[in-house]
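Given below, in the form of structure tokens, are the structures.
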Structure 1
């Protein structure tokens, strides 16, 4: 939780200063009190003070002059005047940019109103600052292709809800980037974004990392550890490669998804947290459910809003802007002069099938930048297999249908190929084929009727 904003009260009258301090604390400020301006100017009045409350009649300094000397763009000032304070002093204070004024002695309701207005403005400024800071770590996904625009459209619609999102797609397709996109466009954008790869850790360590553990839970657990679920409270937790999660871990995860509470490893007390889950898998979960390797009840809990992330070969329009972005990003990081691609480079990249998806493209760009001698990435800097123009012709020599095959036979071969890639998932296959699921069902039925 963010710490309370700090207020400094500079007033030579202890009783009145105490009243001001209590009002400031009720509004949510952490307070400090001083009687002289030179004390404030000597050091304590630092950038961390969001509010300065000052009297006009300080014993060693003019109050408005104190405000002018200590004013910053973000700090608010409240002037405390006497009934006989000259109007010129109050006007001068407003010209110097104070937030508000109080005439002593002030009613409790007036004190409360002034300090609550100041606190509301401070909170708003902090909110804007946190959003700006959070945005620095977020880069919007590139979506020049229709397939990626469709995917981002779905994510933008679900981002504002608390629903879990299940991202499916091949390894390296950018599911982690899309998880951050969901978080950045959600009401939780100011909260933490944490991630864990369920396939990278053994079962016992995975449970400890996610749920935390109590002291003495196992050998070496010499203190309580806060897990990622607790650390991500108020934000988003990204669970990658959920298809690799052990069954025992799935049981504990199911309990949390159902109840929004869990127990630490080795503990008995329940811990309640408010976390939005984004889950990703690099294999379809339905076949794993049928094989008994993934719990059916957990699958239905996570599969509330499934979104398939298209592989890079199915969004070739994204390759050029992705490559250009990666060249600029990595050139700066690697200290290389190359900031552009020579003629033919982008065309060669677009012709490649990218079995490793965006991750493979990222690796190719980094390698090319290391090899580049000038300010451009040349064709000679790319791996040889990307420049092998004979591969498409070789694939055509091994077509799975006869040379005299009819259009209907070719279509059926391709439908069967796509269905095999999707492990029989007809909805997923229909999306890849860019046809309505009902159309696919009718063609399958018609084919079965003729065989």
Structure 2
């Protein structure tokens, strides 16, 4: 086995910035490429008609909740990995990785089995109409088959990032999503004639929206299994072996549960709040709902870099804490937040400047595009603060403080955004602008809370 890397404090601010950027840029690029790929995937499903799009939309809440629960598992093990690397505890880190393998398949398998067994009922309970139900049921069933491997993608990808290897998850995730797009062509559409290079017959399964879900499941399987194999490779300095024990380790699992449960609850409260606010928007009419969807989709391009920097902050802060270099950990938190603030100031300015053409990419309705553009100009001023909250939440998790981001999210979503959205929409007549104003106040509150927590918490 190759010699394990030894954590070395960067020392100077300049070196810390270099280390942070080296870890952050692959994660930033990964977030951007995955989002662009999802746009292509959405367009391919949308070509089947409104019912197909609605079939996917009905299940999006379940996908969010599933992703949130799996994110909890990822945090629970990856933070232990980061701290083990920093403490130079090679065998302990390898033990955590072995436990992560068992837990990833157990959690993903349990969630997948539950969703598959309820796939006939959940879309109906979520309000799918008679014309949407068949596609929604098919989509959820096939999508649930890939959940165990989605769990592997999330957990193992987070562990590799916290070992300091952010390039491998980038390559695997991008490859899996490109495979998803290719499989879509063969699984969604029927066999057809293609007028290209003289014309030829393109084979297809004609599964419709169910084919899109199966393509996603197969792509997740390819990505998840690839990361799993990489854990067993000799080139991996923390290589695990099949001959070693994968039996449950109570201490590691309890630590993973205490770290991961708050994150799962955080994501659940956030996603349920988003669902509630979307229902409020729906009361304003179809045009408002469309403008909100367009603005949310376009805004994501602005703050995606923050999630990449957040992943780097979790790894670097976690390794510093493991090495008992608490001053180094604080410095990485401040530097990461500062870098995110500056970067999202630039992307926010671009969002403001190009709000109209950007909105027009996602709709051919001029009125909807104008409304969405106005919302983007409003929120663009707050994007830097949003970046700070995302990055410092990641830094706090690296320090093992996962409860604060969870409590903060619960309070800000249900104590600020939801009540203010109801007040602004139904009492002041601000309409959709009121919903986004409530979101802005929520983001400002989160940013202030995260900065205060990071400044005051010394260890």
Structure 3
């Protein structure tokens, strides 16, 4: 059943068609985006439909009112005055990230023993390792050809699998827990026989319409669970998919920017960064200068001074959108009492006194007011003192730009699993609040 068929068939009576259409778009976005490079392509497609032109970083941006730039697995898009930024304007930024934890294919992947062909993979980010066992895995990402061409690929078929050891050979696994060695136990099988150097490259080339595996100079390839996004539950209130963290926020940001009314009174920006799951320190990550260079160029090429740009930053705001931990019914004790986000109860404002999140009292109130205007419920998330939280692009962006920032996110379960779970209402709630953020 296709995504659209499934969402219509499973959607219960009493819910609006608008929300059904929103979910259909979200599920299509998730299914079309098995790698950060595919997220960028999905974003570009939506932006261009809405009239945002792609602009080269090396081009002259004079007179550019709206557009987007792509750098690797990152995309920054903006909408401003049609003639360009010529004066001080409020800057409104929504930040998110395109990458998700998973398994990446190594440059020389052909390996195996005892009649098994296997793929050498590298663990990317904070992966929930056991979730990758016994899943049908496809391959997606980008190829760099020796000609200099870059090719986006998605081999959406069951190519590889990480088989779990049978319980008969690990009798105590259910009592002591599953222990996985990242190097030894996560090497997928993808065929039988003796491994041959260059065989996987040849396979990828054949599947991608390339003459030979030797034409491929390098790649950035991800393994991913090929199971499509699905609405689940008797009440159809839950959404299951890979990469909800953080493609839900990417989708909501794009929806908000492309549907908000055009205005000459503000500069609206979305920044979807790569490499958040591994620290953000890259040319396409939030710790790099991509966003601040884009913003500064928009002001300077429009004729505004650097002082005008800095004054606009001082009066600006950033919403860092990255999913939050919903309360888990089987592990209630792992959550801070009084700050246990529920699914389908709205986005959560994420607070951490140690600045793992960038939220302050003033920015929290600003986001609450946005939700109120958008008729969206809102809640709070704080981690337990004995269970430190992760971080986001929020503190990084706030530090680099000196801009007021709030961290928010859709509550979810199974964060960093190969397949995650959130409510069906919350992504739409988040998109509505972000649209209000971009509305003068």
Quiz item: With helix-only ellipticity at 222 nm (-39500 (n - 2.57) for each DSSP H run of 4 or more, over all residues; to 500) derived from the coordinates and found to be -27000, which of 1, 2, 3 does the value describe?
Solution: 2
Quiz prompt | Source structure (of 1, 2, 3) for mean count of other Cβ atoms within 10 Å over residues 240-247, computed value 25.8 | solution = 3
Quiz item: mean count of other Cβ atoms within 10 Å over residues 288-295 was computed and gave 15.2; which structure, 1, 2, 3, did it come from?
Solution: 1
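Since every read-out is calculated from the coordinates, none of them should be taken as a lab result. Please read these numbers as outputs of a predicted model, since none were measured by experiment. Cβ atoms are built from the backbone, for glycine too; each structure is taken alone.
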